1. Quick check: 0.20 is what I get for FRET efficiency 1/(1 + (r/R0)^6) of positions 9 and 57 (r between Cβ atoms, R0 = 35 Å, to 0.05), calculated from one of I, II, III. Which structure matches?
2. For the read-out helix-only ellipticity at 222 nm (-39500 (n - 2.57) for each DSSP H run of 4 or more, over all residues; to 500), a value of -15000 was computed from one structure; give its label from I, II, III.
Structure I
Amino acid sequence: MDSISKALVIAIHYLGTERNDEEYTEDDDLKIVEQAASIIQGASTQEKQSLIEATKELGLRNWINDMGIE
């Protein structure tokens, strides 16, 4: 679960930082999402299956396609 863990840490760390509109833009937000997505796309088959199951349980079926993991 290394890939999922890394992606989660990146996203949570970014969201937890004190941000303001002068320092951080929507481009910065997009870069973090793209970085996390890139890590997830390189995840093992088992990790991807775990994500697919979680998204289905959460009712986020479109997320699977958005992330390019199915």
Structure II
Amino acid sequence: MKFINIEKAQTAVEFLLLFAAVILVLVFAFAPRGFITNSINSAMEDSIDGIKNMADGVCYDSDGNPC
């Protein structure tokens, strides 16, 4: 009977270690300098730069109307 309890305890410890590892990876991924956060920020900056470039390409006449 003790053997079954030891297996259950080992399974529980393995599950807790796996859960802790997953949480740790998520913390590092979504940290302010994490790789996912940096990727999202880079994509947003590229999009904003593209919008600014398109806006700079619009010409205006002397009355302020687009050409």
Structure III
Amino acid sequence: MKRKWIFIFLMSFWLISSCASKPVVLYVKARNSEELKLSAFERCGKRYRVLAYEDDTARIECLIKAD
């Protein structure tokens, strides 16, 4: 019986931590750096990182969870 409760606790802890640790990665359309900054700020706030930038599309990562 004790093993069952330990297993349930560990599984629930694992599920909660795995879901909470995924960063939000988004693609935004931007022709220049100003549009990129504006789109990233609207979606993530002040805390974001640009992962990749090609022709007119940028891939950004929100560093904190946005509402």
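1. Numbers: I: 0.95; II: 0.00; III: 0.20.
Matching structure: III.
2. Working: I: -23500; II: -26500; III: -15000.
Answer for the origin of the read-out: III.
Laboratory data are not the source of any read-out in this text; all were calculated from the coordinates shown. Predicted model, so just to flag it, every value in this text is computed and none were measured. Cβ atoms are built from the backbone, for glycine too; each structure is taken alone.
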